[in-house]
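Pasting the structures here.
Every number here is computed from the coordinates shown, using simple stated rules; none is lab data. Quantities reported herein were computed from a predicted structural model and do not represent experimental measurements. Cβ atoms are built from the backbone, for glycine too; each structure is taken alone.
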Structure 1
Amino acid sequence: MNPEKVQLLAEQAGDSWDDTLVSDKEFLARFADLVATNEREECAKMCEQAGVDGYGTLAAAAMIRSTEVNR
């Protein structure tokens, strides 16, 4: 997840980004990357569970998993 998106989400969650320590910003960025990776995996599993390859669900699962963190 890019830094601007992490900042936006942190602010939406009630964080004052300007008052956040650099180490906390780095933690939030790593945490956001882990959450995004987990969410992609859950989406890929749902595609696989749909399991009808004629509809491209298995290809969609592979594409979701190949998406890298956007940093």
Structure 2
Amino acid sequence: MTVTKTVTIPADHRLTIDVPPEVPEGDVVLTFTPAEPREPTLADMRGERIIGLAKGQIWTADDFDAPLEDFKDYM
């Protein structure tokens, strides 16, 4: 039986691993293989603020403050 689980190695290099219940009790061999580098996701950055993360995705229309035609009778 082979079970693959991706974990993040913390700075102190100590791991606590929850073993799936289908793995029988007894001796196992752990093999550590570095994962391929990837871009961090928002889930990876919990609590961290990254300046410029949404740059170019948010904009305001040039006529944002212009009166709306629908409310012309009320002005």
Query raised in the report: For which of the structures 1, 2 does the calculation of Rg and Dmax of the Cα atoms in Å return 25.7, 80?
Result: 2
Query - mean count of other Cβ atoms within 10 Å over residues 10-17 - highest-scoring structure of 1, 2 - result: 1
Report summary line: With helix-only ellipticity at 222 nm (-39500 (n - 2.57) for each DSSP H run of 4 or more, over all residues; to 500) computed for every candidate in 1, 2, -23000 is reproduced by structure 1
